[in-house]
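Bear in mind that the values in this text are calculations on the coordinates, not laboratory data. Predicted model, so just to flag it, every value in this text is computed and none were measured. Cβ atoms are built from the backbone, for glycine too; each structure is taken alone.
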Structure 1
Amino acid sequence: MTTVTLEKINENILTLKQELDDIKELLEESRLELRDEVKAEISESRKRQPSTFKSQEDMEKKFL
């Protein structure tokens, strides 16, 4: 049988607590609403023809 120390148990509990805190934060962020400005910009961009967008290669040439 493996011996487990209180320090190891405490370490595991602290790790679990941090993971739960991270999950809570993600869940809270998912409830956030987009501003009306952002929604309007998304709607406007969806109306554009795909041919007006720059390609990945063009962007890489410009910035890399």
Structure 2
Amino acid sequence: MRPGPGHAEIVLAMKGDLEVTGSYSGGLKEGFALHLAGDQECFLENQGESEAVYIISGGHLEAGRH
């Protein structure tokens, strides 16, 4: 995931735990969220044996409206 210039995204782990690498590295546990802006980039991986579900919601940063 990479929002791109002038954009931001929030990633919410709805079910299961995810491993995150990139601009942020570590675990994203069920019920927790991560914020990415601009050129920040992360990769998500489900290393567990059960299904993982996540939601991504994005928008424009103040300076990035078009």
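Structural remarks
- Comparison of 1, 2 - label where Rg/Rh (Cα atoms, Kirkwood Rh) is highest: 1
- FRET efficiency 1/(1 + (r/R0)^6) of positions 4 and 28 (r between Cβ atoms, R0 = 25 Å, to 0.05) - structure with the largest value, from 1, 2: 2
- Across the set 1, 2, mean count of other Cβ atoms within 10 Å over residues 20-27 reaches its highest value in structure 2.
- Identity of the structure behind 1.2 (criterion: distance in nm of label points 7 Å out along Cα→Cβ at positions 12 and 44, calculated), options 1, 2: 2
- In this comparison of 1, 2, the computed figure 0 for helix-only ellipticity at 222 nm (-39500 (n - 2.57) for each DSSP H run of 4 or more, over all residues; to 500) is attributed to 2.
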